[in-house]
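Engineer: Take a look at the structures listed below.
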Structure I
Amino acid sequence: MVAAATFGLPEEIGGVRNWDYRYTWIRDASFTTYALMRLGYTEEATAFMRWIEERCAELKEHMPLQVMYGVDGQQNLTETVLSHLEGYKRSRPVRIGNDAHAQLQLDIYGELLDSVYIYNKFGELISYDFWLKLTRLIDWVCANWRRPDAGIWEVRGGAHEFLYSRVMCWVAVDRGIRLAQKRSFPAPLSRWLEVRDQIYRDVYENFWDGELQTFVQYKGSKTVDASALLMPLVKFIGPNDPRWRSTLKTINETLVEDSLVYRYNILKGAATGFPGGEGTFSMCSFWYVECLARSGDLKLARFHFEKNLGYANHLGLFSEELGLAGQQLGNFPQAFTHLGLISAACYLDRKLAEKD
C-alpha cells in the first residue's frame, strides 16, 4: 500500500510543495486497513498486519516507528532534488525520496492501534507475539506523548504540540487497553489508564480556546485545523457535544469553501513551514461529510457528499487536493482521499438505510 503512485505533482501550480508519495506511510496504510475491513477484504488487511509486524520486529529498544517505509520495508528514504527536471507545468523543485521519513509524528500510533483493534475484532485474532511488539509501542507512547512533533501534515517549520497528535496518542493507549481487556492479554493497565486520562485532560485544558470556542491546531495557537474533524470519528468526543458543535461551526466558517475543505488556514497563522498556497484537501472534505452525518444532519451530509463526488475525474478518482477551478492538484490518485470517501459513504449509507 502506497500513499500515491506518483511524485512531484504540485499542490500549487508553480509552487514548491511537490513531494514523492511512492512509499508506505504507517498512517495511510492503517486507514487503508480500516477501509479494507469495512469492505470485506480481510486477506489484504491480513497481509498488511504481517507487514506491520515485520516493521515492529525490526525496532530497536525504546525507538519509535518510522513515519513511512519503502514497500519492501526500506528505511532510508533520503530526499533528493532532481534539478535537471522542470516539473509539471514548471513546478519546481522535483524531488524523489522524502525527508519526512525521519520526522517525529506521534499520531501514527493511534491510527495503527485503531486499525489493529478493528482487525482483531472483525478479521483474525492477533497473536501473542504481535501483542508483545504492540505493547512496546504503547509503552513508548506513554513515555513520549507530550513531545512536540511534525504532525499529520508533516510541517517543516518546527515542531509543535499538535491537537491531532495528542488525540491520536489517546487513541493509541485507549485501543491498547481495549485490546488487552478483550483478549485478556497481560498489560500494565493501571499505568495505561492513568496516561490515557492525563492525555484526555490535557486536550481539554490546553487545546480548547474559550475565547474562540474551538479546539485549536496546536497548543497556544489561534487557528483551527481540519484534522480536528477526526475527533468524533475516533470517538474522542461525541458528535453532538457542545464543544464539538462549536468547533465544527468554526471549521465551517474558516475552512469550508462551498462543499470543499481546506486542511488549515495559511493566512491565519497555521503552522506549515513552506511558502505559497494550496488547494482544498479532498480527504478533509469527506471527513466533513461524515461529521455532518454523525451529528444527525443527513440531508446536508448527503448534499455535500454527492457534490464532492462531482469533482472526481472521468475514472471516478481523486488527487490529493482540488484547486479553485476544480482542477486536480497534488499526487494522483491519492489513497487518503479515497479512504475518506469510503468511510463517509459507508456511514452515510447505513444511516440513510436506518432512516428509511
Structure II
Amino acid sequence: MVKTLKWAGGIEGCLEIIDQRKLPVEYKIIRCSNIKQLYDAIKTLAVRGAPAIGVAGAYGAVLSLQGVSAKVLPKQILTVLKRDCEYLASSRPTAVNLRWAIERIVKCAGKSAEETLLGLRKVVLKEANDICLEDIEMCRKIGANGARFIKSGAGILTHCNAGALATAGQGTAVSVLYEAKKRGKKFRVFVDETRPLLQGSRLTAWELKRAKIDTTVICDNMAAALMRAGKIDMVITGADRIAANGDAANKTGTYGLSVLAKAHNIPFYIAAPSSTFDLKTKTGKDIPIEQRSADEIRFCGDKQVAPNGVDIYNPAFDVTPAENITAIITERGVIKAPNASRIAKHLKNSR
C-alpha cells in the first residue's frame, strides 16, 4: 500500500511526503523541515486530499515548535504555535480536516501541564502521531463499511483522488474499493481524468494499477455516455467538507456527476471521515470555495492550451446538494439519504 506521508525521527525529525506533482512519471520523496516548506507543499498540491493535509498540518505543529527558542516563555510558545497553525490553515481554506487537526493540536498544547518547551514538543508530537494512526484506522473502517455497496461485476466511477495518496491510510472512497477486493469481489473502475490537474488519471489510476484493480481512464466529459450505455452502476467520491445538512464540497466536477447519476438512476456515494463534517456550516452555500491559479487551466503540464489575456475561472471545488447523495459512508457507519437530523444523530450516537 502506498504511504503518502510519514514522520521521520523524534521531536527533531521532519515530515516525508510523496511529491504528488511528479506522479505518475516520477516517484519522489520530499522532506519538509519547517513551516514554510510544508505550507508550500500543501499549497502546490505536493501533498493533497483532506485527511492527508489534516495529518500534515498536525505534524506542522511539531515543525513550528522546532523553531522556538528554549528561552521563550510558555504563553509565548502557544502564541507562536497558534500563529503558525493559522498560517498553515490558510493554505487550503475549503478542506475542513486541516483546520480540525491543527485546532486539536493547539487545544492539546493549551491543556498540557508541561511547563518546558521540550515537554510540550513531546506532547505535540504524540498528538500528531495519534491523529495519523487514527486516520489509518479511519480509512480501514470506511472501506469496511462501504464494501457491501459494491457488487461483483459492477462498473464504478470515481472522481479526483480519494485513495491512499489523499490520506495517511488506504484512502476514503478508494478504501471501499480496496476492501471490496479483499472480499473477493471483481469489478471495473472507471477513473475520470479530473481536470485541470488530472488527479484521477495521474494519481487514482496509478494507485489502482499498483493494487491490480481493473481500471479504465476516461475523459471527464465521457461519464454521461457511459451511464447511458449501462457501463456505470455506482459513483463514489470523497469530500473535503460536508455541511450540517449534508451538502458536500469536493473536487470541481463532482456536482455534475451527481446530477448525471440522478438522471440515470445510479446511486451516488460519498466516503469521508466524520472529521469532514462541519456542523458550524449550515449548508453548502456557506462553504468557502478555494480559487486557484489561472495557469492551472491555461497550461496542461508545460504546454499552453489557452490564449494569454483570456479570462479563466478556476474554483478547486464545487458543492453537491444532499438530495443528490444516496449515502455518506464514514468510519462510524452509513448515513442514507443524508440530511441535518440524520447527520446529527449519526455523529452523536456513534461517538
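Engineer: Say we calculate mean count of other Cβ atoms within 10 Å over residues 8-15 for every structure; which of I, II gives the highest result?
Structural biologist: Across I, II, mean count of other Cβ atoms within 10 Å over residues 8-15 peaks for I.
Engineer: Taking FRET efficiency 1/(1 + (r/R0)^6) of positions 104 and 208 (r between Cβ atoms, R0 = 25 Å, to 0.05) from the coordinates of each of I, II, which one would give 0.20?
Structural biologist: Comparing all candidates, it corresponds to II.
Engineer: Still on this model: Given that mean count of other Cβ atoms within 10 Å over residues 152-159, derived from a single structure, equals 19.9, which label among I, II identifies that structure?
Structural biologist: Only structure II yields this read-out.
Engineer: Supply the structure label, taken from I, II, corresponding to helix-only ellipticity at 222 nm (-39500 (n - 2.57) for each DSSP H run of 4 or more, over all residues; to 500) with the calculated value -12000.
Structural biologist: It traces back to II.
Engineer: Have a look at I, II and say which one yields 1.00 for FRET efficiency 1/(1 + (r/R0)^6) of positions 200 and 256 (r between Cβ atoms, R0 = 30 Å, to 0.05), as calculated.
Structural biologist: Only one of I, II returns 1.00 for FRET efficiency 1/(1 + (r/R0)^6) of positions 200 and 256 (r between Cβ atoms, R0 = 30 Å, to 0.05), namely II.
Engineer: If Cα extents along the principal axes in Å is calculated from each of I, II, which structure is the one that comes out at 68, 53, 38?
Structural biologist: II
Readers should treat all values here as calculations from the given coordinates under stated rules, not as data from a laboratory. Nothing here was measured: the structure is a model prediction, and the numbers come from that model. Cβ atoms are built from the backbone, for glycine too; each structure is taken alone.
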